[in-house]
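Read through the structures below before going on.
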Structure I
Amino acid sequence: MPKLLRTLTALSFILGAALSVRPLAGQRVGFPPEEFAARRTALMDRLKDGAVILFGDAAAPAGSHFRQDNDFFYFTGNEDVGAILVMVPASHASYLFLPPQTAREKTMEGANLLDDPDGKAKSGFTDIFPSHFLDEFLARSLSRLAGRFHLRLSPRDTLDDARSETGLFDGRRARSHYNDQLSADLYRVEKLRERYPQMELRDVTPAVDEMRAVKTPAEIEALRRNGRLSAEAVKQAMLAGRPGVYEYEIEAAAMAVILKGGAKGAAYAPIVGSGPNSCILHYDKNTRRVEPGEVVLMDFGADLEHLAMDISRTWPASGRFTDDQRETYRIVLEVQKACIEAYKPGATAKDVREHVAAVLKAKGLDPRGLEGGLGHGVGLSVHDVPFGGTLKEGMVFAIEPGLYDEKKSLGIRIEDTVLITATGCEVLSAGAPKEIADIEKLLAGRSGR
């Protein structure tokens, strides 16, 4: 019974972990209220007029921890269900609207910030109101809002999906007219358009993305912590990934590390592909038994303090690469390292590709079609916001070259998350071994099962 075994294995790692710090109602541990207040101020300075309206998520998903909407969290740090943020740039005021709760709701789910008499002082908002006051508040303010609302008119991103991917999946869902109902985001836009026809609706997303693409010092430190934690998780998974174990046991070894380290969970469904599954890019069933002589490809990262991490490592289950595995692995590794060498402020995808081509030519290696590039941003989302095509200091990226041969059941992917610094880049996930000698040395030290 794989599902039961998966649960028991995970529990055996997790038992004994304890939560040492309790957050304020609606507030995550890790970032002080001043961090979010500074972000609100920066956005209002850019927009100058109107009112910014951002909605938090209205319900917790069944069977998993609540994780607040990324854009809403970025400016509030608040994780109360059903929250709404209004910012008024002309007065540099910000208001949080929260649903009043019944006594039973408070007992079952805990009180939100509206119930805290010191909530305003603790959170840094100009004021906190019940959510049913929102329309009256807006109606009272219309004459001072220059005739416009700034809303998120573009798709949201999620923990695992970029804005473009969210839009793509909505399009797929709407293939059948039985599934083409408006999303909550679009419904809110239509509701505001209907209720306030005199107001111009502008998309706030480009301004938000420009801010989110460059990480603040506090975000950078949190991402460094996540890099260390996620790398250790992958390292422990490598030690667990030997012939005879199931893929879900490898997943459990990594999950135990991040949960004990304070993460809310994985940043995306962990990918543990052995043998033929190593060639399936987004394989996440993790049910197969690892066999001797195969490679194991793991793609994993933690969701820590609402920030993601993205790491991929491939290793030989038996402890040593075969000649064919070694040759393929070296090509992928050299491409990845050359990409990282080229990452610096001002670099473009063209610059990176040219550097990769020059490095592999100098080393006499056939890239087998791999060119390198800029990968994808990482932040509040694993596939973070667009960045404009040119690297800037403070941006964070994952680069993940890979080669896949289904006939040989051989997939190799090597991925690191890196921070662009003033002169180059810092590999945040460096704690997970990727050099061939380092991997084989680590695996040689595995204790018997």
Structure II
Amino acid sequence: MSALPTNDSTEMAPRVLLRSLFDTALGAVDPLNCVPPFLPPRPKGRTLVLGAGKASARMARAVEAAWEGPLSGLVVTRYGHSERCERITIVESGHPVPDDAGAAAAKQMLSLAREMGPDDLVLALVSGGGSSLITLPAEGLSMADLRAVNVALLRCGANINDMNMVRRHLSSIKGGRLAQACGAAAVHTLVVSDVPGDDPAVVASGPTIADHSSPLEALAVLQRHRIDVPPAVLEVLHRTVVVQQKNDGLREVQVIATAELALNAAVLEAQRQGLAVINLGGAVEGESRDVAQAQAAMAKGLRKARAPDGRPRLMISGGETTVTVKGNGRGGRNSEFLLSLALALQGQEGIHAIACDTDGIDGVEDNAGGLIDPNSLRRAGRLGLNPQALLDNNDAYAFLSALGDLITTGPTRTNVNDFRALLIN
């Protein structure tokens, strides 16, 4: 690869450069940086912090550091994603499959919310993952019912909008029901968005935001994806009452961190490094392997039509792809994207790529994602791997692990979905 021009005339290896851009994106959406500018004024009465999501514990830590005055609260995050807080209680529960700890925390949240009065403030800290972390079944449903629906939605390739629409209608706390429990208290919601389009009603299934979908629409999602559900689920969907949002000035919502914010930071850094950037935006959706094939075709076209100024180019995107699980292998949507991309590129010279989940966990594995380069397939062949068979088995983790190309960050305590970048030289 030829030298990558930078402001200080140094060279950065493709892998180092791509990883540095991912780290730049993460820094831009760190709740410690994003939360303080959006905190509301201190109320006359009490302040209660309630939150759920992979970024919520970090958001709570940011609130504690910046808030002047008394404070208490309860925040639920994924196992291993906790932060040390002194006044806000942090608990952990199951993700992506809900568990009893999340149900118990949801009950406690509703109880705390009902104690708040007209002079009080409820500060809601919401981020992706909250749909699983505070799963409280609607009346007539069991946790087993919810788990069955949740697992089926995860495996069928449904997008996040469809998944969370169903979850809202099967819950006693989502779809605005937590805000409803707050009564006359003011509710100020801060959202770290992990959904394409950044609709706050979709993030964590909107516990403090009114649901504008209908139970029949949720039923249509299940039918479209051919998901068989317990009879109790069908009964709930035929009797659910949609929560209406109050229009009294007491409900404020601010989206404070998004995929676009993360991508823009990476774009600026890439430009500083002398790259020409093609930004596909933060709302890319679709099957991971299909998105990979489309981006491979774009990258090969860009390499064939070299830039007039000779600069290397960076094709960058965010959003949330999906995986329809047909095999029994390991690997999340970013790992599957990379394996499919490698197969589509077939060792094309001059193209390197990174794909990672900004929460640090790709699916349910221990890696955030990984990297590929023009030699990935050749190296796999020398190891006796069959990349196509691994893709067919949804086993991209095995491919990247064998090559030593996993990226492992541990929990980042933020979450604005996928980060993908293809370096084309």
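What follows draws every value from the coordinates through simple rules; no lab data is involved. As the structure is a prediction and not an experimental result, all values here were calculated from the model. Cβ atoms are built from the backbone, for glycine too; each structure is taken alone.
Out of I, II, which one gives 14 for relative contact order in percent (Cα under 8 Å, 6 or more apart) as computed from the coordinates? Derived from I, not from the others.
Tell me which structure, out of I, II, gives 0.40 once FRET efficiency 1/(1 + (r/R0)^6) of positions 95 and 351 (r between Cβ atoms, R0 = 41 Å, to 0.05) is calculated. Please report the intermediate quantities before stating the final value.
Numbers: I: 0.40; II: 0.75.
The read-out was computed on structure I.
One of I, II was used to compute semi-axes √(5λ) of the Cα gyration tensor in Å, and the answer was 39, 26, 17. Which one was it? The correct label is II.
Hey, distance in nm of label points 7 Å out along Cα→Cβ at positions 55 and 223 derived from one of I, II reads 3.6; which structure? This value belongs to structure II.
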